[in-house]
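Colleague: Structures for review follow.
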Structure 1
Amino acid sequence: MKRHRRKFNGRNARGFTFLEVIVVVAILLLLATIIGIRYVGRAKEAKVDTTKIQLKEVEKALEIYRLDNGNYPTQEQGLIALFEKPEDEPVPKKWKQYMDDIPNDAWGNEFIYIIPGEHKDFDLYSKGPDGSEETEDDIVNWKKETEEE
């Protein structure tokens, strides 16, 4: 018995039509868009969460500074007083290094420290994603009016 083998040549090859390729590419783009939108939304949320955590860490360091030295760093001393001993008055008597460095928020901006604060003993906040002060997306160490309702 003789078996017939089919020879493979370019004429017998059957490929995908242009329309089939376009449909597959469109489906892949749709899936990539859906996943991308979810990722971008989560990335923004993660930056906000990271900034809230950093803000709390700086706030805790300021509280420990006050417990050790009887007062918070002055406006002139600023947050630098948490990792470099202030030389201007009032010079803290029991100073120690409270932080290795002052972190920036997740968008690379410095935290704003105001003493005395309008809302608490000191106000500490980030300008948030838009980088502008006193806007709705600021991340603060006090309760905003919209949060209280």
Structure 2
Amino acid sequence: MIRRAIWMGTVAGGVLACFLWVMESLTGIKVFTLLLNVDFIIERKLPVFLELLFHFIISWGICLVFVVLLNRKGSTTPMYRLGIALLLSMIAAISYFPLTSLAIKETPSVTDWQGITYWIIGHLIYAFIMLIMPFRFNQKHKFLFY
């Protein structure tokens, strides 16, 4: 179960980070910077790989909750899986507001609708990745929609 969560969290978190990095590169809106921002926790500047590690630890935790909830009996319907994936990713997406407010580095403002939109789209992609990841590693091509 933990291996599944780490695998899922690494892929989904990696895709989210790549999406937000591309959006920041194209638009200059610092959504990737916000994703990696931990300057309000640790006051010194960290290397990017450590900031990414914090991001992945959170992603692994989210995916662990997802896998645990999906392993419960009677919770295998596609709508249940979709609901849990959306709920968890939207809870993470709401972090935009406190992260922006706490940030010391330059990040998008809490009223930057373009930044909020990229952030929400990124987290919807995160939910979709959780849904399409193989749930059972011992059975090839078994996806959550089957």
Structure 3
Amino acid sequence: MKPFLFALIGLSAGAAITIQSSLSGQLSKRLANPLLASSSVFIVGFLAIAFLLLLKSHPLPSRESIAQIPLHLWIAGGLISAAALSTVYWIMPQAGVSNTLLYVITGQLLASALVSHFSWFDLPGSPINPQRAFALILVLSGALLFTSRQAT
């Protein structure tokens, strides 16, 4: 049951990301400024998460445990998210939602294969075996086929 549930949740999140990215791409186009659109998305997202934190009864971590977290873990994710999302919001009005998200997903799959293969970032690893290598080749081939323009 768990794999099915995880797949369903993941597919739902993927659909939500498509809708969110499409709306934010339009905001970027209308503002003529992907950084302003990203700022709006981050501010609204921050407010939504802050509200959810207020509703949850989970205890906050202690000051000691927070102090032990390396500084780069606090900063890198936000900087990478800001750069990646701003780039997506800039590309989407020009390349379209399907192509943009295909580029993003292909990049995510390739990067995740490397992260998993080398067990980077203290995450569980899975080596790139022949089956996974073939799957990555299929993904890249599909991306090329999907984005190539047919002669008319």
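Since every read-out is calculated from the coordinates, none of them should be taken as a lab result. Small disclaimer: the values here were computed from a predicted structure and weren't measured. Cβ atoms are built from the backbone, for glycine too; each structure is taken alone.
Colleague: For distance in nm of label points 7 Å out along Cα→Cβ at positions 106 and 130, find whichever of 1, 2, 3 sits highest and give me its label.
Modeller: 2
Colleague: 1.26 is what came out when Cα Rg over 2.2 N^0.38 Å was calculated for one structure; which of 1, 2, 3 is it?
Modeller: So the calculation was done on 3.
Colleague: Determine which structure produced the value 17 for relative contact order in percent (Cα under 8 Å, 6 or more apart), calculated from the coordinates; the candidates are 1, 2, 3.
Modeller: Going label by label, the one that fits is 1.
Colleague: If you don't mind, another one. Out of 1, 2, 3, which one gives -27500 for helix-only ellipticity at 222 nm (-39500 (n - 2.57) for each DSSP H run of 4 or more, over all residues; to 500) as computed from the coordinates?
Modeller: Traced to structure 3.
Colleague: Moving on. If Cα Rg over 2.2 N^0.38 Å, for residues 34-121 alone is calculated from each of 1, 2, 3, which structure is the one that comes out at 1.28?
Modeller: Computing Cα Rg over 2.2 N^0.38 Å, for residues 34-121 alone on every structure in 1, 2, 3 gives 1.28 only for 2.
Colleague: Comparing distance in nm of label points 7 Å out along Cα→Cβ at positions 66 and 98 across 1, 2, 3, which structure shows the greatest value?
Modeller: 3
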